[in-house]
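Heads up, there are several structures right after this.
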Structure I
Amino acid sequence: MATSSPTYREVTDRFGRTYRVGETPEQLTGHRRSMFIIMPWVGMMLISTFEYAWGTAEDTVGKVYGWNLTHLAFLFSLWVVFEAGAAPFTGWLREKGYLPANRAVFIGGIATAVAFWSMTVAQNPAVAFIGWTVVGGIGAGMVYSSSINISSKWYPENKGLRTGFINGGFAYGSVPFIFILGAWFHPGNFRPFLWILGAVFGAGIIIVSFFYRDPPKNWWPGHVDPVEYRENAEQRKAGNAHKNPPAVRQWTIGQAFRTRQIYLLWLNMFVILAAGLFGIAWTVPVAQQAGWAAFAAASAGAIFALIDGIGRPISGWLSEYLGRQQAMRLVFGIMAVGLLGNYWGAVSHLFAVYIIASGVVGMCVGMQFPLFATITADYYGETTNAQNYGVVYSAKVPGGLAGGVLGSVVISHWGYNMGFLLSAGLSVLAVLLTWTHHQPTLGQYQEIVEKREQKVVAGGSFKEHPVGGS
């Protein structure tokens, strides 16, 4: 049982960052902190079918309602817009205390059920837009945002692998449903099928929502001395041996907006997501267009999603040893090669090459998400990461439009093959953009705070208190 008033002390390192030490997860919540890895992982799996099984299900949806490729691409891309667009707002409400993670996930569960059920009566695309795209997208975004950031709060000393593990559920959780939809989803059982899926996913998300809980701001595990941890990190950083030094302070979203780094992270994520979301949206349709059987086409999508999910914890682990930037370069470079493999497999009609390349691309698509989530925490702190990574993750909004809607335009005019070549080029550009990433410095932080204080003195307004500062 959680105790009513666990004791703690505040420790400040020489950079002025404050740590709250002394309370155990059991005292705060009644559970071990591993609970806040397992339940968000389950929540991620329960929303994964929205995105990763769409390519398998869209053929049946199109037949039922008579919607063409443009209609279907439009629904997918705008779902991505609302899903990603919900992240920064959910993070802001969470950090302000207005919408705790458990309530956000509870609402997301209700929205998920409504989205699936609304598709059963969506003869007009406008109904599908409101129910599936808006309600479903926002609900899934609330679950995603609440899940992806929780590991860095409970494991600030070692967040890479755990962030990747949670994030992996968002991809491979869809794998059984890709096969189920590919084998049994057809116009004859369209409505009862979606009613059952909506009930299962919605109820599951509501149940796990009761196990979401954030630690107090600036919380740090008692078995790791934060000052010693920071000093060791600085010594390794000075010797170029520390690949991911912790943030100099906990930056508020307003302070992060005054640094160029957050915009460069956003730009990089937009570019690589435009390439990756093309793969998510078009891997199965391209396989179907090539004349491969329905099961084979579904297998390509399932391999994409499975390896996508498996790659996410691997990237978290890899980035702890190579560093976030080096891991990004490796992942984005391999993704470019995989997309060229997709092109070769489709042009040469080599299914083995196509499915292997789909797995490679899927792995790299998944690996990018924990890389951006953890590098944002490295730059701006764990306490405020729900807001700050929410902003970076919003790059999925234009990325989804580029990968889905613009992808359909490219395909319509120049064919599927040009889409793979364009995506490979974007992956190479993303590699080059990683050289623009540099951790915000203590000098930047102090300059931002000083300018803010000068404005306070000049204008007589209230002072903005930094999170985790002295």
Structure II
Amino acid sequence: MSEFDLIVAGGQIVTPHSAYRAAVHVKGGRIVRIAESPEGSAEKTVDAGGLHVMAGFLDAHCHIMDPGYPECEDFARGTGAAAKAGLTCILDVPRHQPPIDSARRVEEQRAYLAGKGVVDYGFMAGVYPYNVEDVEAMWRAGAVALKCFTVEIHETPPLMPGQLQRLFRLASGFGGAILIHAEDDSVVRANEALLRATGRKDYLVHAEMHTREAQELAVDSVCSVAEYALKPPARLVFAHISAPEGLRRIHKAQMRGAPVYAETMGHYLTLTLDDLRKKGPWVKFAPTAREPGTVEEMWRCLNQGLIHQISSDHAPQPGRLIAPGEKDIWASPLVTGANIEVNTRLMLNGVSEGKTTLQRLAQILSAGPAQHYGLYPRKGAVQVGSDADLVVVDMGRTETMERGKTVSKGGWTMHDGKPLKGAPVMTFVRGRLVYEEGRVVGEPGWGKFVTSH
């Protein structure tokens, strides 16, 4: 009998603080030894020479929408797409029918997803004005975090400052994690009313509705509440921050002791208002794309440590629902396409273009999200005792995103036609190979439910 189940040897291990050549030894789904070279025998040995070995990426904000929207995505296809992207764990965020808004619904969702995941997974419960008092019960039932809004999106009612105060104080009592979509509802609604009154249907209407000021105002308000009402080990992650002003306000709150963190997505580092002008409903997400200069400044903020995690906000929609927006931008839904499949590729391409480093990605794609949601160091680390969640990356590989060639049911991405350099070539979840060289080889059911408590 072999001493180890798996040895990944010869690759350059990349962590947030170092890069070194070593062999990772795996037994029983965990990393049990890291040595300069292979030691002992293994059932399977992988030669990663010339490649980089990183902790499996963690997407802490994606919408698989299963159950509820079967034409958009299903859990097996969505988690298979995750494996292709080097993701070894995802956190599914509410957009389900029926909504995950009670402890009973958390338990039902756990049962529903059993046997469906290709990679490991957790999920969040939604917090609405009617269930703020139920958040601890949802947390105890297994929700990895709580998602809320300060703006009405997808017919989801926003929380007002007094309700946020109550939520933060309750979460402080049990150490919960919260993800918040922060745009000011009154500003967005006022913008919407004025724009609709003009009769405009052009693509830039969307940007003029979801202004950067709407996000700045909400971030400032939420930070002000968090500074007095949210106490560690509870923590708050601001979803999809789209401009530097919000990042700086979050950093200011951190310096005052608030346990708050900033998330952004690859599309806020790559797509601009120019893309919205050209593609319209195919890049209609909220908050919206910003000016080219803002996108460049976001990269600088990332390298300064003001961005703490990168997620995908994966939310595919079928083309038949999007196409009406080509003539009337109001007529199409918010979308991000099969973003779970391309988001990590955008970040690796950023390394290839010299915009950031692999060590920075090790923090914001792996360690950071695992830390924010209480999964570190089980997830997000290449160290003895951690789950053997590994992604082997070839920084020399260039591929072009093509419509109709996604694993995701989405079938298209916001970056179709764009060459991207740097790609996962192997993905291991707890020591088992789930993706290799263009093929998802993992089976639904290997992925296991995870939570922090």
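Out of I, II, which structure matches 47, 27, 26 when Cα extents along the principal axes in Å, for residues 205-340 alone is calculated? The partial results should precede the final answer.
Values: I: 61, 41, 30; II: 47, 27, 26.
Clearly, the read-out refers to II.
If you work out mean projected area of the Cα convex hull in nm² for I, II, which one comes out largest? Can you show the working numbers first?
Details: I: 22.3; II: 19.5.
The maximum falls on structure I.
One of I, II was used to compute relative contact order in percent (Cα under 8 Å, 6 or more apart), and the result was 21. Which label is that?
On the way: I: 25; II: 21.
Label of the source structure: II.
Using the calculated result -8500 for helix-only ellipticity at 222 nm (-39500 (n - 2.57) for each DSSP H run of 4 or more, over all residues; to 500), pick out the matching structure from I, II.
Computed on structure II.
Where a number appears in this text, it was derived from the coordinates with a stated rule and is not lab data. Computed from a predicted structure; not experimentally measured.
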